[in-house]
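Structures follow.
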Structure 1
Amino acid sequence: MPAAVETKRPKVAAVITEFTHRSHAHVLLENFLKPYYFNGQRTDPGVDLVSLFVDQFPAGDMARAVAAEFGITIYPTIGEALRRGGKDLAVDGVVSIGEHGRYPTTDRGVIMYPRKRFFDEIVAVFRQSGRVVPLFNDKHLSYRWDWADEMVRVARELKIPFMAGSSVPLAQRRPALEMPEGAAIEEAVSVHSGPVEIYDFHGLEVLQSMVESRRGGETGVREVQLLEGDDVWKAAAEGRWSMELAEAAMRAQTGKDVGPLAKYVEPADGKQHPVHAILVTYRDGLRATVLRIGNSATRWCFGCRMRGRREPLTTSFFVGPWRNRNLFKALAHAIQSHLREGRAPYPVERTLLVTGELAAAMDSRFEQHRSVPTPHLDVSYISRDFKAMREMGETWKLITEAMPEPAGIDPGGSK
């Protein structure tokens, strides 16, 4: 009888901005250090985190203590972290987390996270070593479109298995909703309740993850406009976006009518909050809106109208207990699959297009809210079925709101 073949566990390097409580490095990488729950199953990461590069060590740093506890070496440069003290690439995958930390802002008020710098230094090691490994980039690719476009072009040129994006599209959909392949979508809306730019990325990504499977595939975006305050409601009155559709999307989360959106008061604090909307016109004629209303860090809603169907399709993305911390379990699972298999569960072009939309929205806001033509966003791709990477809700039968949130590395909630 032949001996069982031992499966090699990929060794992974993480390149991060900072490692503090509830930072992306914390809530993502804890699922690389211990088994975690995914769809109700205790799941081994299937990879070993072996090296770290940490750009900043602020007050409350956890990196040194976590590295000591789990036998991980922190290296002073990205190159050394990937080579692990040797002369050539010595890991099987790289996770780049360019979120959190103290960095300057652009003239548009956008934080200049060093994702492109991280990417360039990682790729330099790939080139020097004459081989590449799977790479993940957390959230959008860069605050600059040209850099984001360059990152994807370089990844294609070098045949780097490249994955990017965030956790929200992988959340449980309540009520359950599967978009029909090749659906004829006429209008779509994504609703969130967070700040400009940093939450707009998630709102745009939720939108894109739902409409990318429409009839004809993704062909890109023609123009983008960001509106604020009363101009949002004026645009709705002019028929530029559907308030009725947004209200239906909100009902998917609340389970009841929320009343006129222009008068919406956040139940948690009894206040009205600033409102803004990003209007997106796709090259194939699809109209879509990302609406910010209210003040909840966990509101992610979607709705769309289908040709020939009277009632809209709607859902909300449930993040699980402990605000959004558990949301990163599904993302960790998807990243680990990418690192082991060398194929992203969904195309990096999704993140590229959303990065470009977000940059155009910030240009629109900075330039007196004008409509910004986007001929450069001719990003075409065919969607993939990523259902296997999504949380379907079974985990929330095991980790509940009644369980106290752990302070340190404990993705299972002490179960």
Structure 2
Amino acid sequence: MRLSGADARAVAEKILRFPQPMEWKPWHATLAELPDAEGHAVDQVVVTYFAAPRSYTTEDVIEISCHGSPVVLRFALERACAAGARLAEPGEFTLRAYLKGRIDLPRAEAIRDLIDATTLYQARIAAQQAEGSVSRRLQPVKEQLLELIALLEAGIDFAEDDISVAPSEEIQRRIEPVLAAVLVLIASFAYGKLVREGFTLAIAGRPNVGKSSLFNRLLEQDRAIVTDIPGTTRDLVSETASLEGIPVRFVDTAGIREGQDVVEKLGIERSYQAMADADLTLVVVDLSTPLTDDDRRLIEKAQGQGRSLIAGNKCDLPMKADVPGAFPVSALTGEGIAELRRAAVNVLAPRGRLEQEGGFITNLRHEQLLQEAREALEQAQQATGHGLPHEMLLLDLYAALRPIDGITGATTVDDILNRIFSTFCIGK
């Protein structure tokens, strides 16, 4: 249980019993008892004090570590509220940290993503962003934009002090790297969205080509029933697992053929619907038998619906089919499975070098703000090319700065003035 605020220590002293008068030493842990109203000890707890402003919220923070019983934790909360505390609103501790300047908005959003992470890879990316990876990538972009704004402002406001007016070629030269960096970050959202939200992969194919076996191999567990009898899978079987660190909902569909009964026909209809709804369709063919017309029709249908891959299963047997673009795999031995996993992610959004740098964006709000900045920068380029006055050009540059501020934090008038007077020898 965490207490934050000016009265955090006073509340803790009311609800806890210390072996001796408590001397609150910052960043020290102390053993104490949590008693009930009659004075009987309910739990032994560890109390840690974080003094303002060197705490998460920049306020005095007390952390009380109880044993893991929900009953004890609920009792501790009730005792704290009775002693003058109140329950925090959702996200209030992080909100206080943001409002007090401890963290910026991207870091606050990354903390939320870290809490919601379902894979270790998601958690690692969220942790990088919580440490400021997005802000670090945007800071040079913002610096370059501010320098250009300061240059133009100085030329307008201090013309009588012989500040030279920047030529159009210089302005274009300064806008280009800013726009290029914004475009790179926008492009990274395709992969970042996958990392944050995951995707759905439908596995389709004729009966007995090994769809369910491949489904189990990709899941690394026996989830679907596997037999030699065609048409074993008659309904959709779905499971969520990690693929290259990204949460993926795998859907094993019924074998697609001319249905033998009403139940199988219904399963095939659901298979087609699952293919249409999925972000990616994996068409499975049997490389140990010649390719059939049903295989070709299914491949064409999957390619017409959207993004798809072809998995040539049973590559451990003598090959009798040549399928261009197919990934040879064996659901039995595991051969080619690692390559298929990587391809499934790359066909939706290649991670590129941004993945190693941890600088891609995963938040839709950030992507929309960067799109606004892109539009304004492109308008600034056009304005420069048409020779419009610098006063008009500055409107576009400020329009590009505002959405970037929406990610990194606001730029004040003093920021602009400080740059002008520190860069140019004005009024000497």
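Computed from the coordinates by the stated procedures, all read-outs in this text should not be read as laboratory data. A quick note: this is a predicted structure, and the numbers were derived from the prediction, not measured. Cβ atoms are built from the backbone, for glycine too; each structure is taken alone.
Comparing distance in nm of label points 7 Å out along Cα→Cβ at positions 8 and 56 across 1, 2, which structure shows the greatest value?
Checked 1, 2; max of distance in nm of label points 7 Å out along Cα→Cβ at positions 8 and 56 sits with 1.
To which of 1, 2 does the computed value 85, 82, 34 (Cα extents along the principal axes in Å) belong?
Checking each candidate, the match is 2.
Work out mean count of other Cβ atoms within 10 Å over residues 128-135 for each of structures 1, 2, then name the structure with the largest result.
When mean count of other Cβ atoms within 10 Å over residues 128-135 is calculated for 1, 2, structure 2 comes out on top.
Have a look at 1, 2 and say which one yields 15.9 for mean count of other Cβ atoms within 10 Å over residues 168-175, as calculated.
Derived from 2, not from the others.
Can you say which of 1, 2 returns -16500 when helix-only ellipticity at 222 nm (-39500 (n - 2.57) for each DSSP H run of 4 or more, over all residues; to 500) is computed?
2
Looking just at relative contact order in percent (Cα under 8 Å, 6 or more apart), which of the labels 1, 2 belongs to the structure with the highest value?
Greatest value across 1, 2: structure 1.
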